[in-house]
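Some structures to go through are shown next.
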Structure I
Amino acid sequence: MVRCALFVRLQAKPGKEEKLAGFLATGLTLAEQESATPVWFALRLSPSEFAIFDAFADDAGRQAHLSGPIAAALMANAPDLLSSPPSIERIDVLGAKLPG
């Protein structure tokens, strides 16, 4: 059961929307390598606003993810792709229905 999550809002710089979308799509490969990240979504909320939602069994998994390769890649590319720093929200999961 997932018990905690992250919701990360990302605002693309003007003209960098498709580059950010492509960058996020490649994040799936990294997410699949993280055993402590059973749930990971890259989302487009509007033409220039994106988000990442991921969920974890416990806070240790969430912390491992925040210290892992996806977070490192995001922060390394943020100056080129984002108009403002990522907004990272820590979330408690109250209930979830996931494929078995």
Structure II
Amino acid sequence: MNFRVRPEAEMDYVESVSFYLAEETPQSAERFTNELDNAYLEIQEAPFRQRVVQYGMREKRIKGFPFAVIYSIEEEEIVVVAVYHDDRKRSRLKERL
């Protein structure tokens, strides 16, 4: 199955890393990146394992961080729609469909 990260989700990641670099430590930013990579690998290994949340999308929590990878399965492709912080309103995800 193909795996694709939408530009909006990539921007979510860049903004999050920028926050960790500015407000936390470089180690936090590196750990966030590593855990996101691990989440992406787990999604690719078993895309149907994660629960379905809003709008038919699935959610994979990022270990140790208040974030989730929100993704959909479209035919033969896994599409990452967002790397979403827990404090953001989930209703705004509909705009990304």
Among I, II, which structure scores highest (criterion: relative contact order in percent (Cα under 8 Å, 6 or more apart)): I
Highest-scoring label, criterion being distance in nm of label points 7 Å out along Cα→Cβ at positions 4 and 60, among I, II: II
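Coordinate-derived values only; no laboratory data. From a predicted model like this one, the values you see are computed outputs, not experimental measurements. Cβ atoms are built from the backbone, for glycine too; each structure is taken alone.
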